[in-house]
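Pasting the structures in now, so scroll down.
We did not get these values from a lab; they are worked out from the coordinates using the rules stated. Bear in mind the structure is a predicted one, so any value in this text is a computation, not a measurement. Cβ atoms are built from the backbone, for glycine too; each structure is taken alone.
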Structure P
Amino acid sequence: KDKDIARGMQEAEEERQRAVEQGEEELRELREECDRKLDSMRGEHAKVTEDLRSKMHAKEKELMGRIENLRSDNIRSQEQFQSDLQEKEASFQRRLDQEKSLQAQVDNLMSSTSVKELQSKIASLTEQLRTKQQDCDATVEREGDARRELE
C-alpha cells in the first residue's frame, strides 16, 4: 500500500509537473503571441504616426505658402495704397498751387485796377454803346425818311 501511495504520489507529482510544464508552455506561447501582436501594433502605430507627420508637414508647408502669398499681397496692396496716396497728394498740391496762382492774379488785378474804376469803365462803355445804338437808330430812321421822300 505504501508503494501504491508512493506511486500515486509520484504519478500525481509527475502529473502536476506535466501540468506546470504545459502551463508554462502555454504561457510562453501566449507571451510570444502577445509580443508579436504588440510588435505589429507598434509597427502600425509607427506607420500611422509617420503618415500623420507627413500629412501635417505637407499641411504646414501649404499654410506657410499661403501665409507668404498673403504677406506678398499685403505688401503689394500697401505699396499701391502709398502710390495712390502720393498721387492724390500731388494732384491736390497742384490744384492748391493753381488756386493760389489764380488768387494772386485776382489780387494783382484788383490792386492794379480798383473795382470802382472797373464799374466806371463798364458804365462808360455801356453809355457809349447806348449812344451809338441811338445814333444808328436815328440814321436808319433818316435813311427811311429819305427813301420815302425820294419815292
Structure Q
Amino acid sequence: MLLSGLVLLTFLSKHLMDFRFYPAYDYVELKAPPLLINYKGSLSGHIFTDSANGELVRARDLYSREVALFKDFKTVLWYTSAIVIFATHLCLGWKKLVPADAMQIPRDHQNSVIYIGWAAALAVAFMYGSVPWYVYFAEPQVVEHV
C-alpha cells in the first residue's frame, strides 16, 4: 500500500502539472448556457455550449492540451499504468476498510459491500483509463483559438 500510495502521489503531481498548472494554455470563446450545462443539447454532443442564446465567455482550451498530451504513447502508458495502480490501491484499501468497526457494516453484508465497492472502483478506473486511449486513437478536431 505504501508503494502504490507513493506512485499515486507522483501521478497526482504529474497530472496537476499537466492540466491544472500548465502555464501555456490557449483560449477559446464559447457560448455558455445559463446554468453552464445545456440539457437540450446533451444528446447532440453540445453539453457545455449553447449556440442559440448563450453568453459568450473565454475559457482555457483543455481539449487541445489533452490531445497534445495523449498523442504521446509513453504518456498514455504512464497514465494507464497509474490508473491500474489506482484501482488496485482502491480495491485493497476498500477490502481493509469495510470490516472496520467504525464502518458498522454487519458481518453478513460485508462481502456484498466489498464486491459493490470493487465494481464501483473498477468502473471509475475504466472510465478514467478510456480517455487517454480514446484521444490517442481518435482524429483530433480543429479548434479556433482566440
Structure R
Amino acid sequence: MLRRLRYETGCFTCWYMTPTERKLQVVQDIFEEKIAWHSGEMETSTSLANDESTVHMDRAHVHKAHAPEWMGPAFAKTDGVPTVIFQGSENIWVPMEHHEYVEEATIGDPFLGTKEKGEKYFDKSSDNLADFANEVKKINVTIKDRNYDTRSW
C-alpha cells in the first residue's frame, strides 16, 4: 500500500519502526538482555519510566522462550518473534501459539529493568524519530495527485 500511494500520488511514504524487538540499533547500548517480549527488561524499564505505579514487581518472574517441544531438540528460540533457530541461523518463520514457546505470557528478565533505562530509551528513541523527521523534511517531493480518490477512510 505504501508503494502504491507513493507511485500514484508522488508523496513520501514510510513505516517508521520503533526501536523494539529486533530493531535495536538506536538503543542497543542501554539494555543488558537481548530484547525478549512482554515484561522483559525493556518493557519493564519503559513502564517504570512512564508510571512506576503500574509495575508490580512482586508478580515478576524470569521466563525464557524455547522452541516448541513438538519441533524437537534441533531447534531453539530466544524470544517472542515468530522465528526459530536451526543450526545457528534464525531464518525460519514458524506459525506458533504463544503457549508453545513460553509457559506464561512473559519472556525475559524484568528484574534487569530500571526507570533510568526506560528514560534513556525514551530519550534516544524520540531523538531518533525527531532526527528522522528533520531529514525527511529535506526530501524533495513532487505531489502529482492531491485528490487521491481511492484512499480509504
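Points worth noting:
- Which entry (P, Q, R) yields the derived value -18500 for helix-only ellipticity at 222 nm (-39500 (n - 2.57) for each DSSP H run of 4 or more, over all residues; to 500): Q
- Each of P, Q, R could give Cα Rg over 2.2 N^0.38 Å, for residues 80-127 alone, but the derived value 1.59 comes from R.
- Computed over structures P, Q, R, distance in nm of label points 7 Å out along Cα→Cβ at positions 8 and 88 reaches its largest value in P.
- Taking distance in nm of label points 7 Å out along Cα→Cβ at positions 48 and 136 as the criterion, the top structure among P, Q, R is P, with the largest value.
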